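Read the figures in this text as sums done on the coordinates, not as results from a lab. These numbers come from a predicted model, not from an experiment. Cβ atoms are built from the backbone, for glycine too; each structure is taken alone.
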Structure 1
């Protein structure tokens, strides 16, 4: 399986409040659709699968929300692709495939989210490394 392409269709960030009390940060990833992509541009024995996704970072209670919507293009072995498409008809996915897709989405979206959080003065949704003096240990 090879990553051929990744793009965002929508990036949204809304800050509703500066309050930081009782802050909870929740993330949610959703695979919206998986479909076979037909193209003459890509000559290979592998099949191209398009994966549409949504990724949300929610700062509750009603503090902020970051939303990403996008597409991933993957080149996959025909046998594996047919199995994935067959399972997707009932909205199920193999753990291995789901993990690969989630990791791609996390890698791309989290980098962008950290930049947006910094610009909007929001707490980071991922812990960053902190350097401490040895005496503080």
Structure 2
């Protein structure tokens, strides 16, 4: 069963580390502790029953409580589906560069390398179009072509 533990917003990863260390010492019947970045203020704990979770979180700072109703795994699956960012980009898309020396510039996608997670772009406002190869994480799509 998966239980939701309410925490102070921004402290989720710190609390999960504390719970993990406590779990190693006490050997509770807890199977996993999960932090989902999109859900601020919550940690998900998979355990045998609610009592095991209560024993684990007892005395840990920044924990506000436990939601007694277990969560079904189907409700959380959408957060675990990871779509590679390179699948979203196509040749001809207009992107904004979000990091590096060309940060803030708009560019046109020339080539996408899915295996290396790289994208080659040409800066739109440049006098001479020079291809620049960047990480897919360094660009954000503005307009689809």
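List of remarks:
- Relative contact order in percent (Cα under 8 Å, 6 or more apart) from the coordinates reads 27; which among 1, 2: 1
- Answer label among 1, 2 for the case where FRET efficiency 1/(1 + (r/R0)^6) of positions 23 and 39 (r between Cβ atoms, R0 = 30 Å, to 0.05), calculated from the coordinates, equals 0.10: 1
- Which entry (1, 2) yields the derived value -6500 for helix-only ellipticity at 222 nm (-39500 (n - 2.57) for each DSSP H run of 4 or more, over all residues; to 500): 2
- Parent structure of the calculated result 16.0, given that mean count of other Cβ atoms within 10 Å over residues 15-22 is the read-out and 1, 2 the choices: 2
- Looking at percent of Cα pairs over 27 Å apart for structures 1, 2, the greatest value goes to 2.
- In this comparison of 1, 2, the computed figure 2.1 for distance in nm of label points 7 Å out along Cα→Cβ at positions 55 and 127 is attributed to 1.
- Identity of the structure behind 0.45 (criterion: FRET efficiency 1/(1 + (r/R0)^6) of positions 71 and 111 (r between Cβ atoms, R0 = 41 Å, to 0.05), calculated), options 1, 2: 2
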